[in-house]
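Multiple structures are listed underneath, in structure tokens.
Coordinate-derived values only; no laboratory data. Since this is a predicted model, take the numbers as computed values, not measurements. Cβ atoms are built from the backbone, for glycine too; each structure is taken alone.
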Structure 1
Amino acid sequence: MDYNLDQGGPALNPEAPDSAADHKAAYVDNGTDTKDPSRYYSAAYKAREWERLWSRVWTIAGVASDIPETGDFLTYDLLHESFIIVRTGPGAADIAAYYNVCGHRGNRLVQADFGRVSGAFTCPFHSWQWTIDGALAHVTDAETFRPEVLAQAPDLVPVSLGIVAGVIFITMDENPRPLRDFLGPVADHMESFHVDKMNVVRHVRSEWAANWKTGIDAFYETYHLGSVHPQTQPIMGDINCQFDCYPNGMSRMIVPIGQPSPHFPDQETVNEGLQYMLNSVGLEPEAFKGGPRDVRPALASVKRDWSRQFGLEWEGLSDVQLTDSFATGIFPNVQFGMHPEGAFLMRFMPHPDDPQRFWYDTMTLVRHVDNPLFKVPDWMGLPEGTDCSGRERPDIERKATGEPPELGLVLDQDSELLPVVQKGLRSKAFKGPLWSEQEQRLRHFHNELDRYIEGEK
């Protein structure tokens, strides 16, 4: 196929109005320079990231559906800092965030991933207590402190918090820009998929022997699919993705699902992969009368029927939204793969000490429908027997370095590849990445990162 470099590739819905979620954004020319590869392994660069990036941007701390009742909390770690996110009341916005530290001796106040507190958080070191509103409630043996010392006893220190589509963001910046201004069009895209009506049904945190940006780079493009993930070629686009770059480092790629890649040799028959996709929505492949280009519209049609039948409120979604993967980059460290049935929230979490390690932290969210005719698609990769009702929040599955994340063949392949890429980045012969327009999201991301590191932002 012809690749229009001046427009940054194809538009999947050329007729989409400017306000539509699948509208192709104006092409952003991010230049052609080559980045110094030391950013992927330098301890000094890692230190600048902490000072100039992580301490100032909004990052995703969790999802509101994980803390539905007053007193429910979750903890969120970002490098050496830790935070408590707690529901303080019944309202949608009744959620607060605090540094997870005891003001007495610096102990981590809460160590559990999730929990519920009745009345107050109690430090396990000396039993000081703070309410869910952050107020100091109890000092053990207070009479043994000199008044001048006790007068300095602090409440919990809050951080700014915002919620979009049920996703919780926090920032350590004391004067942050408004969250929706930071996210731009991405906020509307999240809301259009009704992410706030989804629940986490699986959460896996695996440690990979690579820099967090090495992970971002791999997940922000489809250029590698034919080489690393050839099993995707019968059902997934690659060179025909739509790429969109937005302000503040935000981006996305809309990956066509339910049609063969232009690189796939068979463009004439409904291959086994497309038959699998038809089966996933209850269509019999043997009775299907169309060709490979008819599969995607057929998938969209079934989902429109589901919306009417199950009251899913998908009427406002385009066919592109109903079928394809909206792989959205939320700067600086998230890929949010959104679908109407569910979503994959992937966080690339930097290691607090080693610039050549990160945690690939992925939550699988699904939209529960209390009807046996509706089922979570097999392509979401959930293990058999997964509870998708949303009634119980699953524990985090932790995988050690080198251990496959067991999130499906494609992600296991990535976990094997990235440590090898990381080693190559340190070669004296490697002078920096040479990005194609299929990798335009990478250049867009790194240019925004440079603005923080170099003090422009």
Structure 2
Amino acid sequence: MTQALRLGIAGLGTVGGGVLDILARHGSLVAARAGRPVEVVAVSARNRARDRGHDLSKIAWHDDPAALAVDPGVDVFVELIGGEGNPAKGAVEAALRAGKHVITANKALLAHHGPALARLAEDKGVALNFEASVAGGIPIVKTIREGLAGNRVGKLFGIMNGTCNYILTKMANEGRSFGDVLKEAQGLGYAEADPTFDVGGFDTAHKLAVLTSLAFGVEANLKAIDIEGIEQITLEDIAQASDMGYKIKLLGVAISSEQGIEQRVHPTLIPKGSPAADTDGVFNAVVVKGDFVGDLMLEGRGAGAHPTASAVLSDVVDIARGNFRPAFGIPARDLRPYTPAPPKAHEGGFYVALTLHDKPGAVAAVAKILADEKISLESIFQRGKAGKDEARATAPFILITHDTVESAMRAALDRIETDGHVAGRPRMIRIERL
């Protein structure tokens, strides 16, 4: 009988439990696809006493994940701990140095240390697989690394955080405030008690850094990503966007050009009817633009126990079959240094919400500043009745610009904010016409 592939799983939370569930239900199917049995022989977790719904009595237990990583009875170390540093980082490094294949769902670890870990894996002749690190059950890593091997990718973008997509969808469909929907998402387990990592755009940024390295053959550079979250999106913004034929989504965008690489995470107006606009709730969608294949979109469940565990097991099957290749598609030492595009090089349309003091000349003053920065307006309209603040009457306005560069748009907004005609900071949302 063919020898079983022996897994050691560090972390028995949501995803680790999902791996056990799938193997319990589809063990024979996984074995058939792997060409050999797949067994969990050792685990590590913080709480031995917790009931995980599976009999773990015959499985070796390690309190220290680093000890599990070097267990001689383990062939593949599966890291499901999370976090950019220790214990996850130390355990993964220990496993690679010990000649173990590694599978990880840890986007933070890869965004910060991916190329270095890939070099270590290649030096040791073992696999570093991470399909589960981005977009849950969506096979985006294999699609870019293997399915698009004959293409040069120029752009990728997507909805990569289910928490943000759930909140924006509920706000749009039910007319509820950000805070109200966030509280519901926390109650349902879609958002953490401290939701900053998700709603602030940082989770998406980690995933984008991994995909950028993979798609463009460059060193990962998390620090180069411009990040904006969804905390400032209002019901009024969503309603106005809808009236103009757009939905608001949190997108991660990466573009490679002769000038360098641009990475950004931000709320975006995208046209209704486009595939990404129709991705709602906790679902994710990633669009990749290849020079020969054109636009390719993958949509599905971007998180959760079983979708993410499914991605883990796809990596398990590859290793069992001996189908492993450089983690980032090319040898890690051939990854090019990251060259950023010029600051604020993004070009496109912009939605601007601002509250003007209700006095003669205010609109004209704003229009002149935009003209000075060579920004032309597609439309400008008042989005409600004039109201009273503490000092004087104000009127809310929406501006939609024709395509312009972001640096010019930000320069104009800085001038508008300080010229005395607006109450508060104008809010800007990019428009992607896709």
**Q.** relative contact order in percent (Cα under 8 Å, 6 or more apart) - structure with the largest value, from 1, 2
**A.** 1
Q. Here distance in nm of label points 7 Å out along Cα→Cβ at positions 61 and 365 was calculated and came to 1.6; which of the structures 1, 2 was it taken from?
A. 1
Q. Of the structures labelled 1, 2, which one yields 4.5 when distance in nm of label points 7 Å out along Cα→Cβ at positions 45 and 413 is computed from its coordinates?
A. 2
Q.
Quick check: -6000 is what I get for helix-only ellipticity at 222 nm (-39500 (n - 2.57) for each DSSP H run of 4 or more, over all residues; to 500), calculated from one of 1, 2. Which structure matches?
A. 1
Q. Between structures 1, 2, where is FRET efficiency 1/(1 + (r/R0)^6) of positions 85 and 309 (r between Cβ atoms, R0 = 35 Å, to 0.05) highest?
A. 2
**Q.** Value 27, 18, 17, calculated as semi-axes √(5λ) of the Cα gyration tensor in Å, for residues 165-252 alone, assigned to which of 1, 2
**A.** 1
Q | mean projected area of the Cα convex hull in nm² derived as 23.8 - corresponding label from 1, 2 | A | 1
Q: Consider the structures 1, 2: one of them gives 216 for volume of the Cα convex hull per residue in Å³, for residues 141-292 alone as calculated from the coordinates. Say which.
A: 1
Q) Comparing FRET efficiency 1/(1 + (r/R0)^6) of positions 29 and 117 (r between Cβ atoms, R0 = 25 Å, to 0.05) across structures 1, 2, which is largest? A) 2
**Q.** Which of 1, 2 leads on distance in nm of label points 7 Å out along Cα→Cβ at positions 181 and 301, largest value
**A.** 1
**Q.** Structure with the greatest value (metric mean count of other Cβ atoms within 10 Å over residues 333-340, set 1, 2)
**A.** 1
Q) Comparing FRET efficiency 1/(1 + (r/R0)^6) of positions 69 and 397 (r between Cβ atoms, R0 = 35 Å, to 0.05) across 1, 2, which is largest? A) 1
